[in-house]
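No value in this document is a laboratory result; all are computed from the given coordinates. All figures in this text were calculated on a predicted structure; none of them were measured in a lab. Cβ atoms are built from the backbone, for glycine too; each structure is taken alone.
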Structure P
């Protein structure tokens with residue numbers, strides 16, 4: 001018989017974070033935006049390392065959106081260099097800490113060197129299970145659902161699937177996140193109260209926390225506080241309180 005945990009506060013198993021505020025953090029210090037992105041990358045390590053202490057098994061972070069290509073060419077190029085450097089510098093530490101890393105998003109527009117580094121990091125950490133870190137890179141939820149629908153249509157066209165069998169669960173199997181549970185909690189830093197095309201399908205019943213803190217200032221202590229408050233929320237998933 002399954003254990004009854006109805007009266008036991010449960011923390012979030014899967015936390016997703018929109019890491020916003022790097023540019024403003026840098027501008028407040030009279031520095032270029034890329035200075036803030038580098039500071040934000042260092043903050044990622046701290047939050048990942050703190051996950052086991054707060055009971056978070058899955059962490060998904062929004063690193064670069066399909067809309068971020070609209071930024072200046074110099075900022076985009078700097079971000080791509082930062083992503084390559086992050087993978088090269090952090091791979092060993094992530095492996096030793098038991099972190100499994102996977103990437104979601106469309107890799108077509110990314111340069112081949114970065115894609116190779118991403119592929120290699122996924123393979124290198126494939127057997128780890130302490131923390132599952134998913135990095136959304138060139139990711140947009142509408143783009144993800146569109147690509148999933150295209151793959152689903154091919155299955156139907158080729159006779160491997162009937163349109164009558166298509167339901168929400170079927171579509172979920174074609175999403176980038178098919179290997180993940182849905183997020184329980186979505187955090188956005190920097191004071192903005194919008195979800196910016198991030199995990200729209202998966203977060204249908206997630207709890208949201210919008211924080212004024214800029215991402216480079218978001219400490220492990222604040223992360224623990226937000227995660228700790230999750231247990232006091234009543235999640236009814238569309239049902240009514242009795």
Structure Q
């Protein structure tokens with residue numbers, strides 16, 4: 001999946017979704033107390049800025065240029081480096097806390113990425129992944145439109161992991177972690193415009209799928225989207241229940 005050029009569309013849509021874990025992540029690691037935190041896969045900077053607002057010294061690492069540009073426009077004082085797993089440009093134990101929110105599930109080798117997160121952490125490393133796909137609405141739209149869903153997208157069998165709390169825990173153990181894994185469920189309340197911004201802007205799997213459609217297919221997809229939004233809308237938003245596994249490894 002390519003995230004090239006999706007920074008603004010992500011900032012206008014899924015950034016708020018992915019930030020739904022933020023309060024739990026901050027609760028798990030405790031007060032800042034002057035500590036330095038690395039946010040890996042910082043995207044448009046939404047979560048990194050929230051850490052900074054909570055008193056942390058924050059560095060973001062983000063490989064996609066359009067994401068870094070979006071972060072710098074929205075949060076000019078935030079440091080966001082060009083850095084990508086599984087080879088981050090930092091020394092061993094360079095940060096008190098290292099966070100990767102919905103990042104490992106996008107890597108070709110999640111275990112290598114998880115091991116690298118642990119390498120640059122001095123005290124605590126924390127990561128999350130989806131255990132219930134946030135793309136279920138788009139699967140429903142695809143079915144309603146009569147289009148064939150995209151095939152593929154899964155990792156190679158020897159690299160993949162079961163998308164459950166237990167499967168996430170086993171994958172992290174393979175990578176050298178001693179994780180404590182919990183599950184978090186919350187409800188995101190996007191507007192129809194927010195949802196459409198994501199797919200029209202090429203964000204995530206649904207955006208890539210839509211980008212590859214012919215004009216007539218796009219029209220069918222949009223019509224199906226409008227129908228489903230009309231059916232599910234509540235006071236101008238479309239509630240989306242989300243579930244994620246959150247793992248923390250306290251190194252000392």
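Taking Rg/Rh (Cα atoms, Kirkwood Rh), for residues 147-194 alone as the criterion, which structure among P, Q has the greatest value?
On the way: P: 1.19; Q: 1.13.
Ranking P, Q on Rg/Rh (Cα atoms, Kirkwood Rh), for residues 147-194 alone, first place is P.
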* distance in nm of label points 7 Å out along Cα→Cβ at positions 11 and 107 - structure with the largest value, from P, Q -> P
* Consider the structures P, Q: one of them gives 3.3 for distance in nm of label points 7 Å out along Cα→Cβ at positions 163 and 179 as calculated from the coordinates. Say which. => P
* Using relative contact order in percent (Cα under 8 Å, 6 or more apart) as the calculated read-out, with 29 as its value, let me know the right label among P, Q. => P
* **When mean projected area of the Cα convex hull in nm² is computed for each of P, Q, the largest belongs to** => P
* Computed 2.5 for distance in nm of label points 7 Å out along Cα→Cβ at positions 75 and 99 - originating structure among P, Q -> P
* Kindly point out which one of P, Q the value -0.81, -0.91, -1.41 was derived from, the read-out being log10 I(q)/I(0) by the Debye sum over Cα atoms at q = 0.17, 0.18, 0.23 Å⁻¹, for residues 35-130 alone. => P
